[in-house]
Structure P
Amino acid sequence: MTTSIQARKDVYSRVTDKIITDLEQGVRPWMKPWNAEHAAGRITRPLRHNGAPYNGINVLMLWSAAVDHGYAAPIWMTYKQAAELGAHVRKGEKGEPVVYANTLTRTETDEATGEEIDQTIPFMKGYTVFNVEQIEDLPEHYYELAEPVLDPVARIQHAESFFAATKAEIRHGGNSAYFCLSTDHIQMPPFESFMDAESYYATLAHEATHWTRHPSRLDRDLGRKRFGDEGYAREELVAELGSAFLACDLEIALEPRADHAAYIESWLKVLKEDKRAIFQAAAHAQRAADYLHSLQTASKEAAA
């Protein structure tokens, strides 16, 4: 058990330390980690060998690795999965760690009552994956390059439909974007005031992630009491990651917001004091994104 706990701590420390290093250099590893050269990599989450996307902390870990090594392809697989496809990892290549978290149930007998009690035990294990650019002899579609994009603006309507389906109250006016918990509404500057359409929707994705914290939805309370405190920094980190996840899902280029540069110092403070903070933020961001996606299905069913 001690070895398992120590291994879990090592994963927390390794991932957090890497993100801290990136932030200290002014680099947010979740910003623009994709590459337009690869057919599957224009704007996307990291993908498994079967095309299924990674979630949560693994998204950040593999995005960061892709940026570090300049990989255009977003697809990753294990040594065994490559071998099963008749391919092989090039000699000398080093893989990247990803983690798998789950729970197991163990039945124990209560010494006092003699009753059997089910205990849920969380566990985390790590394994290593390689980018397809490190692997030779894969089927051709793993290396396929992108076709030219003729009309990149046409897909913005999908983002419009996505946020409309959430039924969130979105008000426009002023020059600030924020979510007001007391009135349960998202405030956005006028659409025309943004540099481009993608900046508008990326900002809305950030505020929609905040919107999920309302007690009637995910009821997320990270201890935020006032502007600028630790709880505020943690919630902003969740919204930052939620916006990054949603931007990929909606095929929107995510650009840095000028007002978020000020958050880096507060994020660094949180991450240095708590090695689990980035894992928790990524998990909350994933739940927020999943919740917003679930509203799309509900909206379609209601319309039918």
Structure Q
Amino acid sequence: MKSSLLISFIFSFFFLGLSQDNPAYVIYNKAGKKVSFSKMEKTILSKKYVFFGEQHNDPIAHWLQFQILEALFEKHKSNLMAGSEMFERDNQAVINRYLNNQIDEKKFQDSCRIWTNFETDYKPMLDFAKLNNIPWIATNIPRKFASQVFKKGVLSLDSLSIEQKKWICPLPFPLDTTLSQYAALSDGEMHMGPNFVRAQAIKDATMAFSIKENLNSKSVFYHLNGAYHSDFHQGILWYLQQYNGVKLDEMITISTVSQLDISALDDENKGKADFIICVPENMTKTH
């Protein structure tokens, strides 16, 4: 019932989006010029790495994520892989069993650390992957280890077992605190503690390493993550360049932002991504 109601909301907003005076969203390029979904889609389909940066509770973002997943599969078929921040690496075996019809949905949800909005926002895409044999990679570091870095520092991970360390990027991991996304977080360390930036960076590093581990020369990888982790072509993208020598022109980013007035892109949102989906601040939220 919840999923049906959400879909009804989304389609209502889509049809509103056809109206010039009350759009549900507007897509902009990095310079702030309005572009069509078809133009964005055409560009996306030419890239090897596609990052969709979402606001986690935004229904427009989740709906468009699904549209892009379908388009990528239509073009790339068995060469498409997908992955997401929303699943942690030590849950990969459970995800694989679900995708291979070895466990039912209840067993999957009982065995996997899923987000509160899984049912409405991510399950439809995971089930599409299941139906079409698309591998879905759990890319994120287990939250207990990210929390450990935040509380005790990166060196505390040295005490982990070999088995535990396989769920994390190789240690020590590189970190450039001059990158604007991390530099902005540094200001928060006065309140959050001295390990705040590293706790965020190890998530980016682990997600990038997960993609590197699973990708082959023919694969195209579609990744879902919070916008912070790919905005300004930093975060995961920076680590992919370190780990795999990936070039920026092989990657494409989408970001989701909200504004009071979406008729023009605010200056602060320009350049966040190759394409920026701008949604009204009063948009219905999924949770």
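Bear in mind these aren't lab numbers, they're just calculated from the coordinates by the rules spelled out. From a predicted model like this one, the values you see are computed outputs, not experimental measurements. Cβ atoms are built from the backbone, for glycine too; each structure is taken alone.
Quick check for you: by Cα Rg over 2.2 N^0.38 Å, which of P, Q is greatest? Don't skip to the answer; put the middle values down first.
On the way: P: 1.09; Q: 0.99.
Comparing P, Q, the top value of Cα Rg over 2.2 N^0.38 Å belongs to P.
Determine which structure produced the value 1.6 for distance in nm of label points 7 Å out along Cα→Cβ at positions 51 and 275, calculated from the coordinates; the candidates are P, Q. Could you put the intermediate results ahead of the total?
Working: P: 3.9; Q: 1.6.
Among P, Q, the structure yielding 1.6 for distance in nm of label points 7 Å out along Cα→Cβ at positions 51 and 275 is Q.
On mean count of other Cβ atoms within 10 Å over residues 83-90, which of the structures labelled P, Q is highest?
Numbers: P: 13.8; Q: 22.6.
Evaluating mean count of other Cβ atoms within 10 Å over residues 83-90 on every structure, the highest lands on Q.
Thinking of P, Q, which structure, once relative contact order in percent (Cα under 8 Å, 6 or more apart) is computed, gives back 31?
Answer by label: Q.
The value 0.9 for distance in nm of label points 7 Å out along Cα→Cβ at positions 139 and 251 was derived from one model only; which of P, Q is it? Display every interim value, and only then the final one.
Details: P: 2.2; Q: 0.9.
For distance in nm of label points 7 Å out along Cα→Cβ at positions 139 and 251, the value 0.9 is produced by structure Q.
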